[in-house]
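Read through the structures below before going on.
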Structure I
Amino acid sequence: MSSVSTKMRIFHRYLGFFLAGIMATYSISGIILIFRETEFLKSDVHKVVTVKPGLQGQELGKELHIKGFKPDTTIGDVVSFKQGTYNVKTGVADYTVSEQPAIVNKMTKLHKATTNDPLFYLNIFFGLSLLFFVISSFWMFLPQTSIFKKAMLFTLAGAVLTLVLLLL
């Protein structure tokens with residue numbers, strides 16, 4: 001085996017062990033994210049918060065972080081909406097929302113990190129590491145072996161399946 005192949009195998013092995021915990025976290029949180037529009041793992045949380053008084057319509061929904069916010073009725077200073085009420089004069093909002101447990105929220109935050117979030121560096125490192133895994137896996141077996149040829153067929157099948165699913 002060439003020294004490049006040997007080094008690739010060593011880097012692949014130890015980087016894989018180093019990233020095992022991160023990969024498990026991304027895997028679990030990625031699966032959970034699929035169900036983010038459902039009530040899976042969510043429980044109702046009652047909140048009473050004070051926000052800026054005088055908010056109207058979508059401003060209020062944005063401030064309370066409620067997707068699909070829609071005010072129902074206004075009686076005096078109190079605006080009613082599906083999840084609760086808001087006092088326009090005092091800014092007090094009393095409402096109930098469905099939330100995932102804190103640890104699940106932190107795990108799924110990994111997938112949503114932007115350049116404004118310190119997790120952004122972890123995401124870049126993890127993405128580059130996964131790309132290295134893809135490339136280094138081709139140095140695991142010698143090109144003339146049957147296992148390498150089968151691996152190339154599986155690689156092609158995986159790429160075709162991905163393209164088909166992306167184009168659907």
Structure II
Amino acid sequence: MNWTPSFLWSLGVAAAVAVVVAIAGAVLTDTGPWYDRLKKPSWKPPDWAFGPVWTTIFVLAVIATALAWSAAEAAAERFLIFGALAINVVLNIAWSAIFFKLRRPDWALREVALLWLSILGLIVVLGSVSTLAGILLVPYLAWVSIASFLNLRIVQLNGSFG
């Protein structure tokens with residue numbers, strides 16, 4: 001990493017966005033009685049694990065974003081990075097709103113497929129200007145893959161949510 005003013009600025013902006021996304025996700029996530037009553041698979045990660053995992057993912061994503069933004073030389077590259085990030089941010093927040101606030105794991109299952117594709121897109125877009133940036137996003141894809149299977153099993157175990 002080259003600690004130039006441009007990199008530090010990118011790091012600060014990416015960190016601010018990550019904090020907003022994390023706060024939005026936390027506000028939208030209600031693991032109260034409704035969630036507690038849902039049948040869940042035995043392999044579900046413990047509730048305490050979600051905070052540290054998401055914190056790690058956000059830190060890696062902030063670094064990846066700053067690396068890619070700093071490495072991008074053309075305005076078109078930065079436009080593509082911004083677009084891929086914006087789509088991912090919206091889909092990341094939307095999943096929590098759909099699953100927890102609307103209490104529609106069935107709809108969230110459809111949405112998480114789009115979120116997963118947006119992460120794959122981020123890996124490709126950021127990785128095209130910084131290989132390390134793309135690699136740093138792999139844990140995000142892995143965690144959302146696990147979350148997708150968990151979402152699927154919750155839908156299967158609990159039937160209709162209409």
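From I, II, which structure was helix-only ellipticity at 222 nm (-39500 (n - 2.57) for each DSSP H run of 4 or more, over all residues; to 500) = -17500 calculated on?
Values: I: -17500; II: -27000.
Traced to structure I.
Out of I, II, which has the highest value for distance in nm of label points 7 Å out along Cα→Cβ at positions 112 and 136?
Values: I: 3.2; II: 2.6.
Result for distance in nm of label points 7 Å out along Cα→Cβ at positions 112 and 136 over I, II: largest is I.
Taking semi-axes √(5λ) of the Cα gyration tensor in Å, for residues 88-151 alone from the coordinates of each of I, II, which one would give 47, 15, 8?
Considering all the candidates, the number was obtained from I.
If we compute relative contact order in percent (Cα under 8 Å, 6 or more apart) for structures I, II, which one ends up with the highest value?
Going through I, II one by one, relative contact order in percent (Cα under 8 Å, 6 or more apart) is largest in II.
Identify the structure, out of I, II, from whose coordinates FRET efficiency 1/(1 + (r/R0)^6) of positions 48 and 80 (r between Cβ atoms, R0 = 41 Å, to 0.05) was calculated to give 1.00. Don't jump to the answer; show the numbers that get you there.
Details: I: 1.00; II: 0.65.
Only structure I yields this read-out.
Among the shown structures I, II, from which was the value 1.59 of Cα Rg over 2.2 N^0.38 Å calculated?
Only structure I yields this read-out.
With FRET efficiency 1/(1 + (r/R0)^6) of positions 56 and 120 (r between Cβ atoms, R0 = 30 Å, to 0.05) coming out at 0.95, pick the structure among I, II it was computed from.
II
Here distance in nm of label points 7 Å out along Cα→Cβ at positions 128 and 144 has been calculated and equals 1.7, so which of I, II was it run on?
II
Please state which of the structures I, II yields 1.2 when distance in nm of label points 7 Å out along Cα→Cβ at positions 72 and 96 is computed from it.
This value belongs to structure I.
Read-outs throughout are calculated quantities, based only on the coordinates presented, and are distinct from any laboratory measurement. Everything quoted here is computed from the prediction, not taken from an experiment. Cβ atoms are built from the backbone, for glycine too; each structure is taken alone.
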